[in-house]
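Dropping the structures in below, format is C-alpha cells.
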Structure I
Amino acid sequence: MKNTEILMKDYEKYTPENFKGKTPKELGYYFPAEFMPHKATWLSFPHKELSWPGKIDKIYKPYSQFIAEVSQGELVNINVSDVKMKDFALSCLSQTQVNLENINFYFHPTNDAWCRDHGPAFLINPDHREHKKIIVNWDFNAWGGKYPPYDLDNRIPQRIAEEEKLPLFSPKIVMEGGSIEFNGKGTALTSKSCLLNPNRNPYLTQNQIEEYLKNYYGVEQILWIDNGIAGDDTDGHVDDTVRFVNENTVLAVVETHPNDENYQPLQTNLKQLKEMKLIDGQPLNLIELPMPAPVIYEGQRLPASYANFYIANKSVIVPIYNCENDEVALAIIQKYFPDRKVVGIDSTDIIWGLGSFHCLSQQEPDV
C-alpha cells in the first residue's frame, strides 16, 4: 500500500514548453468514456459531518462495499487528510472483501468527499510518444459557492498532477465532472440548468462554454438537455439523469407518476434526447430507466436516481433504495453491460449527502 505526502511545488514544471499555449484538443487529447478501461478510480474519503448531518457513521458500510467492489478490477486511490483518517478507512475496509493490494492512500486533504466534481479530469492521447495522459484542472466553487470552504478540494487536481508527474492544463473556468457525460467518440452531453447557471461562469455565454468544453475535453459536439431532478443541490447534474452506456446508447431516467415533481422535467429531457443526433447523423439509441420511489428524509426530497451508477472495470455499481424499481433498474443496466457484473448497493443513507457512487468517484483511464 502506498502512502505519499507531497508539498505544493511548481506542478506546471511537468507541462512541456511545446504544450503551453495550446489546448488539449489541439494536442490530440480527449476524455474517454467511463466504460473504457480504467487504470484506477480516485476517491476522497468522507469526513465532513455537515454533508451527512446525523448520518455520517451510517455511510461507511455502503461506501466501503463500493470500494471493495471496484478494487476487484482496478486500483483505488483514496485521498485522506492524515494517518488517522487512513487508519479509520482501513478499519472500515477490513469488514469487506476488499482487495487491499489495489488500495493506495494519498495524503491529499480535502474539504469534502465528492471527487467526481473536485477531482482531476484525465484526458488521453495514445499516440503521443511521451505524454499519453494529461490532467485538466477545472476550477471548483462548491456548486456555485453553496458550501464553503472549498480551497482544499480545488487543489486536488494540482496535487495529483504533481504526484503523477502529468502535464496540467487550467482553463480557469468552473466545471464539475458530474455535470457532463461522454461517449468517447466526440460527443458530450450536459444540462443547461447547471452549466448555464449564473453561479458558475456568469461572464460566459452558452457558445463560449461550448468552446471551453470542446477545447479542454477534446470533443466535437455538445448536446444539451434542460433539467436535473428534484432535490439536486448541484442545479442539475447530468449524471443523475442521462448516462452513455456505449457510443450511441444512453439510459435516461423517467418518472411514470404524472403528479411527481420530476415527471414534467424528465419528459422535457426525453423529448430533447429524441431529437438529438450524434456526429455521424444517427439518433441516440434512447433507453428509459425508471426512477426509484421518492426518498424523503427529515421532510427533504433527496436526489435519488439509478442513473448515478459507476462503471468500473469488472462491475457496474448502482445505488438502490429498497423499492420495487430496484430490480427493474438493475436488469435494464445489466442488459447493456454483458461483460460486467451489475451490483446494487443500498444508497439510502449515502443519498442524504445529496449524491451517490458516481458523484463520489472519478476514473483514471488506462492508456
Structure II
Amino acid sequence: MNKNSPFPFELDYRMPAEWEPHEATWLTWPFNMETWPGQQLSDIESVYLQIIKALQGGEKINLLVRDDVLNSRITSLFTKHGIVDSQVVRFFIPTDDVWMRDYGPNFVVSSELAFNNWEFNAWGGKYEWENDNAVGPKLEKQLNLTVFHPGIYLEGGAIDVNGKGMCLTTRECLLNPNRNPELGQSEMESFLKNYLGVQKVIWCRGELMGDDTDGHIDNLVRFVGENRVICAVEEDSEDPNYASLQENLKTLQDVRDDKGKSLDIVTIPMPGWVGPKEDRLPASYANFYIGNETVLLPVYNHANDSKTISILQEVFPDKTITPILSNEFIWGLGGIHCITQQQPQAPQSTPTP
C-alpha cells in the first residue's frame, strides 16, 4: 500500500455524497471521432450544450478543453445557444476522451477541499491512452489544493458513496486482475476506507451487457440518500441482465447500516435493448447525475422513460428532473454520469487559473 502520511481519513477527509452542495461540475468537451464518428460528434455537442444549460443556473462549470481551435468552436456554440460564457471556466488540458468521472479528480473534504489522484489505465488497458491519466497531475499544478496519491487504479464510476460512511462498488471491477492484481477484497476495502473516509463497503455484481468498464456501479445501484438507494432491475425474466440485477437487489435487502437499520430501496426499470440487434449497448437509467438544482437523467425513447422520470421526481422533490435523450450518446459506451464529476463546496473558495 502506498502510504501517505497520514491517510486522508486520518485528517477527517471524506468523499461527500453527490447530492451534497457543489461548487462546480467538471466536464471535458467532446472531440474524439473514434468514439462518435461523423455526425454523431455534432449530436454529442448538442447534448453537452443541454447539460451545461441545465446545470449552470445552480453551479459553476469547469471545462477541460483540448486546444485553442476547439475552444473557438465552443465559444461560438455558447454564443449561439445562449450559454453564459463567464460561468464556464476553461482548463486547457489534452485528454483522450470525455469520461471525466473515471480519470478526473476525486474530491474529498474536511476543513478544506482536496482530491485523490487515482491512477487510470483505460478500464484495464482496453485502450492505449495516456493523456487521461495525466489530467490529475496537471490539475494538481493548477489548483491550490492538497492532493493524495493512493497509487492504485480506480475509476470514479466504480464507486458511489452516501457521505456518511457507506460505499457501493462491484467485485467484477475493483477486484479485476486488469487493474490491481496484487489486491484482494480486504486490501481494496482498506484503500476505500483510507482515501474515501468510508467504514462499510457494499459489494454488488457488476454484470451488464455491453459494458466495457467491467461493471461500474453507476450503471447499477446509486445512493440517493444517507440510507436510500436506487437499484436498477430488469422486468423481463428472459433478459440477459435479469439475474445479476436481481442478485443486486437481494444484496441490498440484506444490508444493515451501523445502527442495524435496513436500506430504503427504490427500484427503477431498465430501458430494454438499446443498440443494434447484434451488439447491445450498456444503457441504464441509473447513470443519472445529481446537480445542485437538477438531476440529469439519460432517456432512450422507451416506455420506461416517463416511469423513471416520475420515480426520480419523487426521490428528489426539490430538484428539476432533466431528461437527456441518450440513444446517440450511449454509442460511446458511457452515459451522463460518466462524463461528469462533482466538486463539492468547501469552507474556503477554490482558486481558478
Structure III
Amino acid sequence: MPNEDSPESRSPQELINQVQSASVQLREQVARSVVGQDEVIEQVFMCLFTRGHALLVGVPGLAKTLLVSTVAQTLSLAFNRIQFTPDLMPSDITGTEVIEENRDTGRREMRFVKGPVFANILLADEINRTPPKTQAALLEAMQENHVTAGGICHDIPQPFFVLATQNPIEQEGTYPLPEAQLDRFMFMIRVGYPTADHELEIVKRTTGRHTAELEPVLNAERVEQIQGLVREVPIADHVIRYALRLVRATRRPKRGEDDDRPDFLQQYLNWGAGPRASQYLILGAKVRAILDGRTHATPDDIKAVAAPVLRHRLILNFNAEADNITPDDLIDQLVSATDVDSSSDPQVQQVIR
C-alpha cells in the first residue's frame, strides 16, 4: 500500500494545493534576488512545469541571466550557461570524444566528454549570435533529450529546461532562428523595462552590500512529479475547441464564404501557427490552473497564455509593417473577436440542465 505521505495517497486537490504553496515559496525566493518581473517569472515556471522551453526577448541589463540562475538555485537543479558566439561549434555545446590511454591495458580508447548541455537548466545566452549549425545542435538536444556521439546515445539528465535569450535591438551579424526552430519553444517571453519603483530598488540592491540568500524549494524529483500532474488536469471539450479556433484562425487563406476567420488576420498575416501552438495553449492553460490552485482549466487560462504561445508563430506581412502592427496587437484582437462557444459541449449542457 502507498505511504500516507506519498503522492499516490493524496487527493488531486491536495496535490494541487501543495503545488500552489510551492509556487508561492518559489516566487518569494526569486524575489530576494530579482526585483519585479512577476509575469516573466510566472511564465518561466509555467514552461518548466510543462516540460517546455522558453525564449526570453529583451534588451541587455534586464536580469535575464540572473533570473535563470536564481530559478535553478531555488529548484536545486544543475545549471549551465553558454554564451553563444559566431565561432561556437556544435561540439562546444553537446560534447566531444577524446582519445585517452587506459593505464591498466596501455591501449588508447575513446571517451566522451560531456558538454554544457548536460544540465537540468541551460541558459543559451544570445542564441541568435551563433551560426545555424550550432543552433541546430542545441535544438536537436532539446527535442530528443539526448546527444549522439560515436553511435552512442547519451541521455540528458531530467528535468531538462532550456532558456534562450535574444537581444531585439541589435540584428547586425546575427543568425535569426528559422520559424521551424522557433516553433520548438513553448513560450516567447518578453522582458520589459522595470517600473520606476522597481528600478529604484534594483539600484539600491546592486550598489550596496545586499546579497540574496536563497533556499531551495523543490528538487528534480518533485519537479518531475509536478510535470506529470499537469498532464492529468482535466479540460473540457469546449475549452479545447476554443484554443483550436484561436490557432486555426491564424491560418490563411480563407476556405470560402462560410469561413468565419477574422478579416484583419488575413490582411496582416503571411503565415499562422501550427498544431504545436494548440498543444502548448492547452498545456499552458493546465499549468496555470494548477498554479492558481484549481483542478480544471478554463477559457480564461487559454486567453492568459495566448500571447506567449502565439507571438513567435505568427509571420506578419508588409501590410502589418506599414501599419505598425505587431503580433501582440493581432493576438489581442483575435482573443477579443473569438467567442467561447460552449453550447455544443455535452458536459456543459449536462451541467446547465
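What the table below lists for this structure:
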| quantity | calculated |
| --- | --- |
| Source structure (of I, II, III) for distance in nm of label points 7 Å out along Cα→Cβ at positions 102 and 246, computed value 3.0 | II |
| Structure with the greatest value (metric distance in nm of label points 7 Å out along Cα→Cβ at positions 62 and 310, set I, II, III) | II |
| Origin of the value 2.7, where distance in nm of label points 7 Å out along Cα→Cβ at positions 22 and 134 was derived from one of I, II, III | II |
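Each reported figure results from applying straightforward, stated rules to the coordinates on display, with no laboratory input. Note that the structure is a prediction, hence the values are computed from the model and not measured. Cβ atoms are built from the backbone, for glycine too; each structure is taken alone.
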